[in-house]
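Please go over the structures that come below.
Throughout, read-outs are computed from the coordinates displayed, never taken from laboratory work. Predicted, not measured: the structure shown is a model, and the values here were computed from it. Cβ atoms are built from the backbone, for glycine too; each structure is taken alone.
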Structure I
Amino acid sequence: MRVSSASPYLTFSRDKWAQLRKSEPMTLSEEEIIKLKGINEELSINEIRDIYLPFSRFLNNYVNSTISRQEVMMKFLNEKWQKIPFIIGIAGSVSVGKSTSARVLQALLSRWKENYRVALVTTDGFLYPNAVLEEKGMMSKKGFPESYNIQLILQFLSDIKSGKENVRAPKYSHLIYDIVPNDYIEISPQPDILIFEGLNVLQSQADYPKKDWPTVFVSDYLDFSIYVDAEDDLLEDWFLTRFMKLRETAFNDPGSYFFSITQLSEDEAKAMALDVWREINKKNLHQNILPTRERANLILHKGKDHKVDFVKLRK
């Protein structure tokens with residue numbers, strides 16, 4: 001562990017972080033781990049053991065401490081205790097592996113002895129429909145902050161945080177690359193923990209022009225936040241590799257929004273993917289996503305093969 005008086009974080013090497021697992025048991029099988037990993041990621045038992053089990057142990061203590069604090073406050077106020085869902089935000093670049101981290105955490109947290117109900121929702125469902133983006137001339141900025149219905153996100157998180165039952169989130173299809181009309185993800189019964197994963201979940205007041213300031217922000221609803229980090233060259237490589245794998249698999253479905261890409265030559269497809277990365281995703285990363293990294297409670301930094309090489313935990 002490295003401690004710097006100039007940094008708000010404690011930095012742990014992979015080995016030092018792994019030691020914090022203590023006696024936290026492995027609760028996932030090889031078969032389950034295979035189902036959890038993304039299309040272009042290596043996710044081994046070693047990664048679960050060294051990175052996610054210590055993190056699960058830490059979050060267990062953090063969540064239980066928060067619940068105890070809520071109970072103390074209600075007792076002081078002479079109010080009946082009401083469960084307030086604990087919300088975890090996960091942010092990071094396209095292709096960094098946010099979704100895999102979210103799925104792994106959901107699987108681990110739901111197996112704690114407390115039998116917590118853990119829901120997982122991504123921000124994809126809160127994008128404006130393609131028809132709206134096309135009307136606004138924003139299809140090339142899909143994934144940028146302005147392409148999301150921020151008011152709908154805030155209402156969803158407010159409903160979760162206030163303990164409302166039967167909350168629902170819009171459903172997004174990666175096949176048609178659009179919101180699925182009149183279809184929703186039902187969050188019922190009320191979860192104990194909600195994992196909210198997306199590119200810009202750590203944005204706050206500093207990211208909005210003064211005239212557009214909302215009264216609250218997504219980050220205001222988070223009890224704990226994670227940023228999954230990696231260097232630009234790795235992110236680009238992971239994006240291109242995933243794009244080409246999808247070209248050979250999911251894009252081949254005639255109903256896929258990207259079916260036409262399968263008709264391109266390999267070189268043409270690679271050139272297109274590189275252009276998408278550099279002109280859209282990389283710009284979004286540096287303009288809107290990366291600047292929010294230092295707001296996270298915990299940063300998982302990845303090296304080659306998607307393996308976490310160090311962890312930073314806010315003091």
Structure II
Amino acid sequence: MDMQNAREEFKNYLVTEKDASHYTVINYDVDIVQFIQFAQERGISSPREVDVVCIRSWLGHLHRLKLKKSSIAKKISSLRSFFRFLVRRGKIIINPAIAIQPPKVEKQLPRHLTVDEVFSLVESHDGATDEKSLRESAALELLYSSGIRAGELVGLNIADLDAKQAMLKVRGKGKKERMVPVGSYAIRALEAYLAKREDICEGGAPLFVDKKGKRFERHSLKSLVKKQAQKSGINRSVSPHVLRHSFATHLLDSGANLRSIQELLGHESLATTQKYTSVSVAKLLEVYDKAHPRARGGRDDEGNNNSGD
């Protein structure tokens with residue numbers, strides 16, 4: 001087996017067996033392609049020919065390119081996964097990347113906005129009535145209201161939203177589904193946006209579409225958040241993930257416990273699944289309503305939405 005065939009088998013494994021997202025597959029593939037090109041330039045055409053010396057040379061090459069430590073660590077991780085897959089499939093005997101230690105990366109605290117900054121951002125379209133502005137307002141409100149990822153938001157369909165119960169069905173990493181509550185501000189913004197749309201024919205249609213009627217894309221969402229942050233006078237980099245961190249930080253600051261936040265965010269690491277038991281939907285709603293800045297007073301004691309509109 002040559003390197004290119006090994007690469008294709010690994011990509012197919014990620015898609016069909018690991019059910020990895022499109023972006024995860026791309027990220028792995030970019031790293032592996034770069035290594036294959038490096039190896040082929042040195043006369044290596046088969047995974048069996050790759051040894052520790054080759055990988056150390058590649059690591060030195062990455063350092064000479066002056067890449068960030070986090071980027072180098074990611075590429076080493078991708079390579080380990082690639083060769084681990086080949087070992088399991090019997091294509092090679094030993095994983096040559098297993099002995100390579102990635103550079104230590106300093107842990108950075110997640111960047112987040114203050115409550116006032118978030119309010120300024122999500123209210124940047126207040127008063128607008130055109131479809132584009134209503135769509136952007138709904139997207140911003142939903143990102144902060146639910147803490148969902150950019151990929152999760154653009155993957156939503158109309159049928160995933162239960163406006164009456166103020167709940168949203170989200171498909172996270174590995175296409176695992178979870179239910180998350182949605183604040184009253186976001187519900188109103190979503191209803192205003194959907195009322196303006198003229199292309200809705202069924203619940204399976206995408207929740208967010210562009211001006212051509214096609215599903216909204218992640219890069220468009222990132223551009224939207226960045227543009228509106230600048231418009232709101234926020235003089236630092238803001239992304240959908242910063243809103244996700246803001247969601248979690250503000251809940252924690254308001255007294256929500258880490259276990260509930262873990263459930264809302266859809267985090268599933270081995271450590272957290274061993275430490276925490278699952279939280280009921282009713283308990284999540286209670287925590288959410290008490291802690292989220294744009295959800296207080298949104299439901300009655302039975303969990304029904306009382307946002308008014």
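Taking FRET efficiency 1/(1 + (r/R0)^6) of positions 69 and 85 (r between Cβ atoms, R0 = 25 Å, to 0.05) as the criterion, the top structure among I, II is I, with the largest value. Given a computed value of 1.6 for distance in nm of label points 7 Å out along Cα→Cβ at positions 261 and 285, which structure among I, II does it belong to? Computed on structure I.
Here helix-only ellipticity at 222 nm (-39500 (n - 2.57) for each DSSP H run of 4 or more, over all residues; to 500) has been calculated and equals -16500, so which of I, II was it run on? Considering all the candidates, the number was obtained from II. Figure out for me which of the structures I, II the number 17 belongs to, where relative contact order in percent (Cα under 8 Å, 6 or more apart) was derived from the coordinates. Structure II accounts for this read-out.
Identify the structure, out of I, II, from whose coordinates volume of the Cα convex hull per residue in Å³, for residues 157-236 alone was calculated to give 167.
Clearly, the read-out refers to I.
Taking distance in nm of label points 7 Å out along Cα→Cβ at positions 197 and 229 as the criterion, the highest value among I, II goes to II. Upon calculation of volume of the Cα convex hull per residue in Å³, for residues 37-116 alone from the atomic coordinates, which of the structures I, II produces 131? This figure was derived from II.
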